[in-house]
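Throughout, read-outs are computed from the coordinates displayed, never taken from laboratory work. A quick note: this is a predicted structure, and the numbers were derived from the prediction, not measured. Cβ atoms are built from the backbone, for glycine too; each structure is taken alone.
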Structure 1
Amino acid sequence: MHKEDESQNHYFTAHPKSKIKFGIIRVHLRGRPFEFLTASGVFSKRRVDLGTRLLVESMVLPEKGSVLDVGCGYGAVGIAAATFNPDLRVIMVDVNQRAVWLARQNIEINNVGNAEVRRGQLYEPIKDLKFNCVLSNPPVSAGMETAKAIIVEAPKHMTCKALFQMVVRSKIGGKRLRTLLESAFGNIEVLARKSGYRVFISENNKASS
């Protein structure tokens, strides 16, 4: 966690109590320009953090179908995915009311027409849907149980052969999360690694029920 985020240990909460202070992030991801409205009370409000950047730069997206961004924050991962492949339907979810509002603003700011944001705890807002790809930069500061739930509950919301991709900080739960992924999916690979972060990728081989 960056020092700028140490006061945001509870950003994975429904109603952040911090006074709202807005900011703007302008960044290039995979060579494409993006602009994100951010605010206090959300993760990494001053810049696209290294883990998010690594996930965005390395993520494998389907040619068509739907993508889920779990714990979307202000929307960097989901909006990037929607921009890189306009044929996809992208749904972003977060429990943080402020993050959801920001993500919706950022969809408009970046002229993205194939993404939406839903508010709720993890998979609850999309409980009846299945996805071809699930992405997450998990809110580890909210506790390892939250990251565990993102992994363990993922397969039931994925189509057969769908890809699950998660960025982790190697020294903060990296080994445990890798073990959980191997248990949940039966397979795991390291898609990318940089600056103490790794992006894990697993394929769902269970038939969709």
Structure 2
Amino acid sequence: MQKTLIAPSLLSADLGRLADEIAALESAGADILHLDVMDGHYVPNLSFGFPLVSAVRKLTKLPLDVHLMVTNPELHVPVLGEIGVQMISFHQEAVFHSHRLIQQIKQNGVKAGLALNPATPVSSLESILGELDFVLVMSVNPGYSAQAFIPSSLEKIARLNGLKPGFQIEVDGGVADTNSARLIEAGADILVSASYIFGSKSYSNAIKALRQNTIL
């Protein structure tokens, strides 16, 4: 079994202490930093944009994973490519031509992923799974941190796992030590966690707990 990658979501970080938070995550063993970009249209929340992503890029060499919860994701891709992020995911409900946007992301030298909302079936991706580097399974409705995990996400992960190889499975929403083992068993490769990690007394212990039942 390969090592499960842990991607703390900076949505729950103390942005007033951004450099300190990122340094602490690096020391704690984080593999990827996850950034949720929201526009207040696709989801009912605003988060942060290019200036913060650029600031994070300057503070770390860890891979940056940008989740676009926006109505015009194609407008974000060129700038994010210039900033130097490694992963971009978007929601197919936000675009007319998913395949075209996947190719645009890859042409900018970035890994391309599609995000599945809780109500979006795996079958909607089957015709383009071969083009994807990863699939982001939302185990909460996108837009806010600290929501309760939706158990039916496990079935979706397991179904995607049966359709491998060729892409990684990333999970975001309500991820904690109470469900990480089940997520990994179902086939998750990358665990995104926000409130669980940042609400813990020790980032290192929290990340270790998320990796339970995996090879370190």
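Taking relative contact order in percent (Cα under 8 Å, 6 or more apart) as the criterion, which structure among 1, 2 has the greatest value? Walk me through the numbers before you get to the answer.
Numbers: 1: 18; 2: 22.
By relative contact order in percent (Cα under 8 Å, 6 or more apart), the leading structure of 1, 2 is 2.
So distance in nm of label points 7 Å out along Cα→Cβ at positions 161 and 201, computed for just one structure, reads 1.5; which one of 1, 2 is that? Kindly include the intermediate steps, with their values, before the conclusion.
Working: 1: 1.5; 2: 3.3.
Of the options listed, only 1 reproduces it.
Give the label, chosen from 1, 2, of the structure having the highest value of distance in nm of label points 7 Å out along Cα→Cβ at positions 89 and 105. Can you show the working numbers first?
Values: 1: 2.8; 2: 0.9.
When distance in nm of label points 7 Å out along Cα→Cβ at positions 89 and 105 is calculated for 1, 2, structure 1 comes out on top.
log10 I(q)/I(0) by the Debye sum over Cα atoms at q = 0.18, 0.19 Å⁻¹, for residues 33-96 alone computed as -0.64, -0.72: which structure among 1, 2? Can you show the working numbers first?
Details: 1: -0.64, -0.72; 2: -0.59, -0.65.
Label of the source structure: 1.
Of the structures labelled 1, 2, which one yields 2.4 when distance in nm of label points 7 Å out along Cα→Cβ at positions 25 and 153 is computed from its coordinates?
Details: 1: 2.4; 2: 1.7.
Of the structures listed, the value fits 1.
Taking distance in nm of label points 7 Å out along Cα→Cβ at positions 41 and 177 from the coordinates of each of 1, 2, which one would give 2.6? Please list the in-between numbers first.
Numbers: 1: 2.6; 2: 4.2.
The read-out was computed on structure 1.
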